[in-house]
Structure 1
Amino acid sequence: MRVLAFDTATAATTVALCDSTGGEPTAARDDPEPGQRPNHTTRLMELIVDVLSRSGCSWADVDRIAVGVGPGTFTGLRIGVATARALAHARVIELVGISTLQSLALAAVGEAHSRNADTIMPVLDARRGEVFAAAWKVDAVGGAPSHGRLLSPLAIAPSALAQTAAQVGDRRLMIGDGAIAFRAVLACSGTSIVDDSSSLHRVDAVFTGQLAFGSDSVATGDVRPEYLRVPDAERSLQAAADKR
């Protein structure tokens, strides 16, 4: 099975073509410079075309599309999910939604084993002083999303996550840009965090594709973003309504 996977939940645009027979994935990504806006709108389809071209595959060779459904930025998730739905519908290709947090966790399994950790906690910077986080048993990360999950995805203040982390697993490893942004707070829980320069902090579509091999495809309309909280625009409208 060949899976075209991509994720736009974070600032990065990451794309990969993965083969279930064990062939080397073909991958491409765009990471904006600090302070610059994400390039999902302009780069996603360019990277998809590039990956297919370099792998020598056409759309007829793609058996499944996998898209990261978050949690993450509202605009990024809308772009990724809408693109996945449109491609799956137009090309009549199976579609599956993959947790961005679980994909991030899967990438860190090797590092977790090397540190003798029993729990992986992916943490993404959610802005507004919050993070998106979840936790899985190390040896269960590659299974169904709920299998071996010790903490369901949630939006939470870093200080509250530090308190929660202390009760999740005995030897924890944290990865993700949220772990970098709030390292000082989160490390107080006794949780190990990889160096800031590690690629494990970045979402990689290769692992989105790997999770898709064992997932069930669903109807196109059933793949939806996992926002975890309401958009800023809705919050502003509600605040304005409350003042009337």
Structure 2
Amino acid sequence: MKFVFLGDVGSTNDEAVSYFEAGDKPPFWIAAKSQSAGRGRRGRSWQSDNGNLYCTGVYPVLNTPQLTGLLSFTAALALYDALETYIDPNDISIKWPNDVLVKGAKVAGILLEMRNNHVLVGIGVNLVSSPEGTPYPATSLLANMTEAQLSQIEPAIPTPESVLAVLAARFQHWHDTLIERGFVHLRQVWLLRAKNVPGNVTVNLSNESFKGRAIDMGPNGELQVRLMNGTIRNIHAGDVFFEPRDDE
């Protein structure tokens, strides 16, 4: 696996394009010290301070666009695996479709883009700092490490290089699992790690908002939401806000 570490860039997704257009063969990963034009889902900007991880994995597209799109769930599972090497996995959860949370606060963002028969898996992880004033509470990996971990003679401080090494290896694992065993296996693992499924939700789409109860994730990654009248709606894209459970 090839890794390229850069300094200050516009975005790692854009840098990745220049590498495969120059002849680099996937899979490979591009990481940067900082980004001036980092972006998240639905065109939102992604704050990119020094010390955090900003990276893009480049892979060939899979057999169908639908299967390629499922790599966002693959990325979430891989990131979960990487984080649990530093903190208690009981504190980590996945919010549909691919937001990874620590104690209910967002610690990372994942953005898939398709370019010229390549899929770009853009991932930003708050390792040592997190933005303020965000619509959804944010946190960092360092803020959730224990005092005992940080007071060791050689504390395992998360660095972009060390976290990316685990993240890339675990992404390759789940990528291969998706191809060999299908999404059904990833779906089972995802649901075990999911936040509040089942649970009450508010869904904001481009043209409407509604409340319901998230009851499952379908075979193609869609969130299945039961409305008050019993109708089941399949959500393929949108902003979903989960209400806290009684035990939270």
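Determine which structure produced the value -8000 for helix-only ellipticity at 222 nm (-39500 (n - 2.57) for each DSSP H run of 4 or more, over all residues; to 500), calculated from the coordinates; the candidates are 1, 2.
Details: 1: -10000; 2: -8000.
Answer by label: 2.
When distance in nm of label points 7 Å out along Cα→Cβ at positions 91 and 219 is calculated, the result is 3.9; to which of the structures 1, 2 does this value belong?
Clearly, the read-out refers to 2.
If mean count of other Cβ atoms within 10 Å over residues 51-58 computes to 24.9, which of 1, 2 did it come from?
Value 24.9 for mean count of other Cβ atoms within 10 Å over residues 51-58 corresponds to 2 out of 1, 2.
On relative contact order in percent (Cα under 8 Å, 6 or more apart), which of the structures labelled 1, 2 is highest?
Going through 1, 2 one by one, relative contact order in percent (Cα under 8 Å, 6 or more apart) peaks for structure 1.
Taken together, the values in this text are just the output of simple stated rules run on the coordinates, not laboratory data. These numbers were taken from a predicted model, which means no experiment stands behind them. Cβ atoms are built from the backbone, for glycine too; each structure is taken alone.
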